[in-house]
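Next come the structures, one after another.
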Structure P
């Protein structure tokens, strides 16, 4: 028995159909049928029950599937590893970025990465941190930049930067002009936050609850510019990263840089624990972790 036989067998079992498997594998249905018959003869067992309209695994087939699936995945992982060696500095990976993070430094960072590794393709996906974590855990994304912390039982990570959220209010708000504010002063204020699925939603809400009040969340959005415009129009207050706050119009929005207690905003690169990390993804992690802190500090030289 060889790996091709196992690959064909697992494809048929997963598809539940010889015809669907033949389309997936790009081989003819008679070739598949011949290969399965050869495998059954070698093992001396029947692997598929063909007596009904939809084929199904026999007990022997179920037993083989347990081992065959892991063997095929191991071989595919080995082939990917060898491909990295043969095709040095080539490949692709999928990257998740939350909008509030991606718009700040990553366009320039990605451009510099492509200049150094022109053979690597990045498939970019934009979503909230929590959705990115879920996609990585499910194998739909290779790596992502998210707000820490993450579950150490599920993810490996490299920290990038540690900062705190800043408070923004309309220019005519009573807190405008202050350099510092206590979170408990916002108990009666309407909040405008990133929607659920974004880590910042949970960070702000949890911080308020620890101060003894449930925040009144008046509006939610996936766009920082909409949030800031709502604040400027007097519809509420918000807490945003300084990368966003630095872009706001000081004539319309006041930024209170110090909030007590501190609401942390820590970023990191994450990937699924114990999963294969391709050459392309490894280079991205190395490149980003080595350059991000220097880039951030040059733009935001305040204490971390």
Structure Q
């Protein structure tokens, strides 16, 4: 049994992580780390466990084997590094870190201690992903000419960390990371960024929206667009030589929700039901696999590094 602690009682931990964690037989929930007592106590009222008086107490505790870190991105490296140095496996919310050099350091530290790392891009574990890939392989839309993926949402309330540069805010590190992850999943490991643009406004010192073009060694192209002051959009579109495939909940399908794909060919439109799934549960289960199996740990290291490299490429092309 893997004893796990939640480093911070963030909203995503309370709303999405804990319900899924309690379904995972590989894990035993221990408790939550405190920064603000009232928030931690409210969390424990719903999910009873031990209250660790500080983040430091949790990552150094002998009662903990693994740590889930849902802190703002700028704090990921500091606390993941401390957890690894104390021999803990680490599940980090996306983005993994702010910079490629930080990611390289964490992976090096994890390898030294044979410790698991996992970046919680849970959408890749949804059953719809393989079903969509099978639809593309079926040839119904012909040969792929272009992948287009978009993820954006309206402005969040004042005080949201996403709009705070010091906390690691910015659209690239939030919505943009999803699009880059999906582009890699579709294009493969040879995917690289060819062009990128990041846009700001006078009101915020972070990028609010952006776009990029990625290409693989077969010259298949993916166009990505994202933002966090946009009309909501969460879409994958695959343009083929004979038709078009579109689906509208590629990144955010909640547990139990069955997405739908639409295929359009020669004026015909067909809706195809896709499977429901629980991506948080499956992502946590993958973390358990990484803890138990060295080959899964190595695979995760490579995937985490690839994502960090693409973010770095984006920054360079966008002049960030």
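Please treat every number below as a calculation from the coordinates, not as lab data. Note that this is a predicted model, so its numbers are computed, not measured. Cβ atoms are built from the backbone, for glycine too; each structure is taken alone.
As an exercise: Rg and Dmax of the Cα atoms in Å, for residues 70-221 alone, calculated from one structure in P, Q, equals 17.5, 52. Which structure is it? Only structure Q yields this read-out.
Computing semi-axes √(5λ) of the Cα gyration tensor in Å, for residues 150-205 alone gives 30, 14, 10 for which of P, Q?
So the calculation was done on P.
Match the computed value 1.30 of Cα Rg over 2.2 N^0.38 Å, for residues 214-277 alone to one of the structures P, Q, and report its label. Walk me through the intermediate numbers first.
On the way: P: 1.46; Q: 1.30.
Structure Q accounts for this read-out.
Structures P, Q were shown, and helix-only ellipticity at 222 nm (-39500 (n - 2.57) for each DSSP H run of 4 or more, over all residues; to 500) at -10000 was computed from Q.
Compare relative contact order in percent (Cα under 8 Å, 6 or more apart) across structures P, Q and report the one with the greatest value.
Structure P comes out on top.
Where does the value 62, 45, 38 come from, among P, Q, when Cα extents along the principal axes in Å is the thing being computed? It was calculated from structure Q. If distance in nm of label points 7 Å out along Cα→Cβ at positions 38 and 142 computes to 6.1, which of P, Q did it come from? Matching structure: Q. Highest-scoring entry among P, Q, by mean count of other Cβ atoms within 10 Å over residues 174-181, is Q.
State the single structure among P, Q that was used to calculate FRET efficiency 1/(1 + (r/R0)^6) of positions 30 and 78 (r between Cβ atoms, R0 = 35 Å, to 0.05), giving 0.95. Derived from the structure labelled Q.
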